[in-house]
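Take a look at these structures.
Only the coordinates and a few stated rules stand behind these numbers; no lab work does. The model shown is predicted, which means the values in this text are computed figures rather than measured ones. Cβ atoms are built from the backbone, for glycine too; each structure is taken alone.
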Structure I
Amino acid sequence: MPHGDLAQLSAVIGGLGAAAMLLARTRPQLLAGLAATAAGELALAAALIPGADLKLLVNPPSHAAAVVVGVVALGAGAWALARYPAVVPVALLAAAPFRVSVSIGAQKAYLLVPLYVVLSAAMLAFVSRALRGDAGKPLPPLLAVPAAVFVALAGTSLLWTRDLRQGSIELLFFLFPFSALVVAVARAPYRSWHPPALAATLIALAGLFSAVALFQRLTHSHLLAGDVERANAYTTYFRVTSLFKDPSIFGRHVVIAIAVLLVAVWLGRTGFWAGAALITFLWAGLFFSYSQSSFVALFAVGVAVSYVLGGPRLRRVLLVGAAACVLAGAAFVAANAVNDSPRQATSGRTRLARVTWVVFKNHPLVGVGIGGQPQASRDEANTELSAKRDRSHTTPLTVAAELGLLGLLVYAALLAGAARLLFLITRLDRALGLGAAAVFLALFIHSLFYAGFFEDPIVWGVMAVAGWAYVVLPRALRTAAVTDPGVQSSDGSPQQPVPQLQRQAPLAD
């Protein structure tokens, strides 16, 4: 990278700004954090993209005209979201999965362009609201503190990263923008239609992805991933990718939708046969992805949801059945390992775990810096593959290798804080709490076998919803209780008395 010093300075400024934004309790603190994060983002982009490529944005004139049109459209979107701020969480979710191939000169990437556009408009709208005195409620410390420490540590780690370019990409396109996403969601006004709207959006997206996947399976064409298309020519089965470049990313989006549907069916929020038909359709698309990590995540979340909502007899059956499935799976892997190798039996995951562990063992305290694990594995584990092929597929191992024991502790605190908030939300609104918890569990299990936990905007979105609901639900229930003393929760049971709700989730002024 030609501007490495600028990238490192920008990363520290952006990390501290994102941390301040997440921790902010007052409007000046929030606006200062936003400004520092934006400055870090712009400077990182300038450091990452060569000046010659940046000039292509305004030369030839047609490019400059396109930029002007984009700015006008962004302004229109910001005006609309400032006028209707309650739409922000649903709009962000609707844009979250889609990636677009972008080329600027020699720079080529597959980016979450629709999400970045909506998020930029949402943040402009939020700044406008904040300047008028409507900055929403701050995040609860249970989530804000570990999230802020994680982002600040990741940004600071660019000072010692083994791969400056990849680390800059992680910060520029994922951690810093997603910190802003948390703020945009958590400080949005709450409406009673939010939970069903978010669930419907998630399921509709998965339905679209499964429909495309089934079309690909029927036609054996239209894959976005060239490597998967080439691999299909040498196998007896045909893997689909839907609108993604990786079957496992497609599978992840379908699994979280099935998780929401399972909760809805168990709680009676949707009819049994309608829910079963939707789950069957989604599963049919998922099946042809042949994504092992997605199948494991689906199995785990299916057992967990049924265990929580089922009766004692079903729980006993689930425990025995789950144990039998785990043992059978272990036996299958062991049997394949006898004929092949553990690496082949686990689709290369044992090799990736080994080369990542070597890095952690050599740098146990603070790791090799954000984005540095693949290059460090190639250098220190003496692998013969490219650094890209050495990327860890296990999020805890990636965190350990890149941020060391310190990062692991913060990562565990973030998971614990999110889980605690989801538990508390379940006591306030069972459908919302269990639905969000099921999505979070599916994403966490998937991240144990496939990379991309902190690079998935829905992970940050679920944590944002947890903090948002923890703050706003007590007030919403108090208001409903005043107008209707018999107000009920989403599963039909009476809500807790208002004083108890106030003790469970005190509002921050």
Structure II
Amino acid sequence: MSKKPILEMRHITKAYPNVLANHNVSIKLYPGEILAIVGENGAGKTTLMKILYGLEKADEGEVYYKEQLVNFRNPSDAIELGICMVQQNFMLFGSLTVAENIVYQNEPHNGMFFNKKEAVKIVEAFSDRYSLPVDPNAIIENCPVGLQQRIEILKILYQNAETIIFDEPTAVLTPLEVENLLDTMRQLSNMGKSIILITHKLSEVMAISDRVVVMRDGTVVAKSDTNKIDIETLSFHVVNRQIMHEPIASPKIGKPQLEIEDLNLLSTSGKKILDNICLNVKSGEIVGIAGVSGNGQSELVECITGLEKYDSGTIKICGKPASNGSVYINRDLGISHIPEDRYSMGCAKKASVSDNTLMGSESLPSFSKWGFQLLKEVRKFAQSLISRYDIKADSELQKVSELSGGNTQKMIAAREISKNTPVLIANEPTRGIDIGATEFIHKKLIEKRDQGGCVLLVSSELSEIIKLCDRIYVIFNGRLHGEISRGKLDAKNLGILMLGGKISENA
């Protein structure tokens, strides 16, 4: 590794109204190095990377790249010098194909015209090279979240950057996919590429990084070579306290609150997306759905919540037939829902935190009278959620678009869990949030279970599924493959089942 850094950010300070996002932050990145930057939601990691990538401008401080002072006005300036970023919020064109998105702004041409066949060949080659399978001809808006993540990564790799920023790149990947991505990062590092990894998964930090920087409240609080620090010390630096791992008590099972029988959903071409799904979730338990993104779990959640009309089968909520296609009716029957995508389905970005916490509860007498909102009560409720869930916001009147992704996720989880419905559908409830917030939301899900509610947990985070769930269903190609009780399966074998494999009876 070179002794001269390829990148230096010196004394970076960035302030927003009432928030000091970065204060006197200095970091170095060396050629061929993998540098991990970790911290709680709102610690300033993403703001720092946006400054580096030209999406934000620092109030104070300097950025040097290859020993030259740089001033990126926009991401194009950064990309031109060899810095690329895979962001948490995907930057893809929904109406275009996978291939068109990946080669965008560097398209192969046949004379004056875009050479689509060559673009498909290029994407297929990159897909094989980096073990990130995609269909080059698929339309982005039809691709599930996990697949879109892979497409973002391939797009960055195609741009052949020298310095690559990965912002939570493994949030939606299975253990095998994570392993493949980490291998890809090692390969890139060995080729001399420099990598900055923003992640909440400390096990990945320990497995892949050369050095680690910890940020808290906008400042750097710790730096270390990764091989000179352990994961317990690292987690303490992140949250400034010891993370507790309390054992989960056995469930007290009651009556079924969510019952699904022979549920079928067909695509417009007649292909089965959901194939005779049968499951139940009883009061006093957390039931998990484990599967690789794109195998029907998103559509299953949409059918249960009323977002999607199914073709046949029955769904009962608290013993009553659910509506086939009405979100309002199914919520009224006793469902709350933490959606998979926090921005497209979970919130209104341009609205305030207060307005967002009210969603789904607008007509309750505690918040409305004679058709008018009781603004004082609404704001008081929002303030209570901000406090109880440690959501980093200036106030309840701040726009959600100004919150970090993790704090937006906490706001959505707070809103849905606080409804105290008999049934909670939690679809990727801890995606992109830090270890402290994850611990807190896990605690809330367990509390809901222990208070007699039930939770259907859909998660690509296998450690989360294994830790929290009393029973687990594995979904593959739209079908459920058996039912597994707590403690009967480890992450490796669960990952095999998720990919359609089989394990021995003694595994």
> Taking distance in nm of label points 7 Å out along Cα→Cβ at positions 370 and 418 for each of I, II, which is largest?
Replying inline: II
>> Tell me which structure, out of I, II, gives -9500 once helix-only ellipticity at 222 nm (-39500 (n - 2.57) for each DSSP H run of 4 or more, over all residues; to 500) is calculated.
In response: II
> A value of 3.8 was derived for distance in nm of label points 7 Å out along Cα→Cβ at positions 50 and 458; which structure in I, II was it taken from?
Replying inline: I
> A value of 33 was computed for percent of Cα pairs over 27 Å apart, for residues 250-449 alone; which of I, II is the source structure?
Replying inline: II
> A value of 10.8 was computed for mean count of other Cβ atoms within 10 Å over residues 266-273; which of I, II is the source structure?
Replying inline: II
